[in-house]
Structure P
C-alpha cells in the first residue's frame, strides 16, 4: 500500500494489514514460536490480542510484541503512514514535519518514531553477501558531513582537514549501498572498509586519493581510478559517479530536511538513505511493506538514542 491507501484505513484495518505483513501464514507466538493460538474477542480484550496454545506457553500477545512498535502509544495507522512517508521521501523528512503531517502531539514522540523506523531499516550483518560478488564493480568515495562554523575563525577549510564528520560510501554498480561514518580517511581506515564490505572478485573504482593506492592487488578485478583534478569523471564508463549520486541525495537531505545531524546519530540517517537506495527500483508501496517486515526482533528504547545528549546534539 502507498500513503494514499494507508491514510484511508481505519485503525482496525491498519492492524489487520500489519498482521498480514508480519504473519503472512497466520499468527506466530513471539514468546515460544508456536503457530497454535486463538484471538481473544470481547469488550474487555484490547484489539488484536491473541493467546498462545503452545505447549507450556499460554502467553498473550499482539502483533507489535518483539518489534519496534512494542509498547507504543501511537495508533498503528499512524505508524504505517510514517513508514510510507519515510520510504517515499527521497531526501528524507524531518521529525518536525512528520509531527505536523500526522498530528503527533509532541516533537519528542515524532523524533523517536523516526529513529525507530531508521533502526528497522538498518542492515543485518552481511553474512557473506558482499558488494560486487561475481565480479561486479564497486565505487568507493568519501565525503564530509556537517555545517559551517558558527563564527568566523579564520580560513574556512573544506574537504580533507576539516573538522566535519567523514563518511565513506561503497556503491555497487546497479546494486546496493554501504555507507558508514569513518574516524578518518587514512589508508588503513578506507582499505579496511573496502575489505570488510566488498567481495574479492570485484573491481574497485575510486578517485586519485593516495589512501586507496595498492588496494587493487587484493581484488581480482583490480583498481580503476579517475582524476577529478583534471576534470576526469569517467574512464571507459568507469568512475565514482554512483557514489557521488548517493552523497548528493544525502547532503540535500541533511541541508534541506534535517538541517543538522549529530555525529552520534549520523549512522542511523545513513541506514535510512542506504535503505531507499537499495530499493530504488521498488514502488513506494513495495518499499513500505518491505520496511514493515523488518520490524521484527528489533527494539529501540527512548533512552538509547537520547542518552545524555543536549537538545542541539539530538
Structure Q
C-alpha cells in the first residue's frame, strides 16, 4: 500500500535473446514460434540492440533478401533500458519519452528481464498513453461560489467553469492539511484502524519508518475538489494509482482536469493529488456526471 511498484516485480524473465550474426529468417521463426514480440540482441554477453516483429515485417515489406540479411543489419541499436529497481511510473515515462514499446531491464549491465507496454498497463491508470494534457479554456472564468454546505478558511480551492456547468479544458484544485484529527476521524468512520496510521511505535518498524495518512483519505481530496466544480458532480467511476506516502499534518493538493466530453453530461477527468513538495502521490482518472443543481434548493 502506497509503495511504488518496482520494475523487477512485473518484468518478464528470462529474456529471449539472439546474436547479431543470426539470420533474420531465424529471428522471424523464433518470434513466431515463441509467441514473443521481440528478441534482445546480445553480443559478447552485452545487449547491443533489439529486433521486433515490426522490424521483420519492414524487411519483408521492402522485399529485401531476408536470406542474406542478419539480425545486426535490421535491429534497433538505440537500446533504451531500465533498472529493475526503477518504479513502474519511471518505466512508463521512458516508454513514452522514447516512443518505444519494450524496455530491456539491466542490472549492473546484465540483462535480467524485459518490460513492455502490456506489462505496465495494469499498474497505471487507463488512458495514461493518450489522454494528454488538458488545455485551459480562455473563455472560462474562475468559479468562486461553490454550492457546498460549508467552507473552511484553512481550505483553498481554485475552480474554472461557469454556472452552466463544466466543459473540456476546465479544472479544479483543492488544498487541505491532513491533520492528526483527520486521520483518527477517518479511521473511526471507515473502520480502517491499521496500526500503520495510528500507532507510532509500530509504524517506526515498517518500511515507512513513521505513521502515514490512509491512502483512501488522501484520494478523498479528489472528491472534495470535484465538489467545487460548478454544478452537481456525481461520480460514475474512479481509477486510482498510489505512488507515494503522505505524512501526518502535510498540506496536499488535489487537481482534476476535464479532458473529454462523453455526452449526456458525462465527462472524463484526469485526477491527481500532490504532496507539499509538489510530488504526485495519487493519480488516476474519473468519469462523472455534471448535473445542474435542483431549482429552488
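Just a few scattered comments:
- helix-only ellipticity at 222 nm (-39500 (n - 2.57) for each DSSP H run of 4 or more, over all residues; to 500) derived as -10000 - corresponding label from P, Q: P
- Highest-scoring label, criterion being FRET efficiency 1/(1 + (r/R0)^6) of positions 96 and 256 (r between Cβ atoms, R0 = 25 Å, to 0.05), among P, Q: P
- Label whose coordinates, when distance in nm of label points 7 Å out along Cα→Cβ at positions 24 and 280 is calculated, return 3.9 (choices P, Q): Q
- Sorting P, Q by distance in nm of label points 7 Å out along Cα→Cβ at positions 32 and 176 from high to low puts Q first, with the largest value.
- Structures P, Q were shown, and relative contact order in percent (Cα under 8 Å, 6 or more apart) at 22 was computed from P.
- Once FRET efficiency 1/(1 + (r/R0)^6) of positions 56 and 112 (r between Cβ atoms, R0 = 41 Å, to 0.05) is computed for every structure in P, Q, the highest value turns out to be that of Q.
- Source structure (of P, Q) for FRET efficiency 1/(1 + (r/R0)^6) of positions 40 and 80 (r between Cβ atoms, R0 = 25 Å, to 0.05), computed value 1.00: Q
- Answer label among P, Q for the case where distance in nm of label points 7 Å out along Cα→Cβ at positions 224 and 272, calculated from the coordinates, equals 3.4: P
- Parent structure of the calculated result 1.03, given that Rg/Rh (Cα atoms, Kirkwood Rh) is the read-out and P, Q the choices: P
All of the numbers you see were taken from the coordinates with simple rules; none came from a lab. Keep in mind that what you see is a predicted model, and the values were worked out from it rather than measured. Cβ atoms are built from the backbone, for glycine too; each structure is taken alone.
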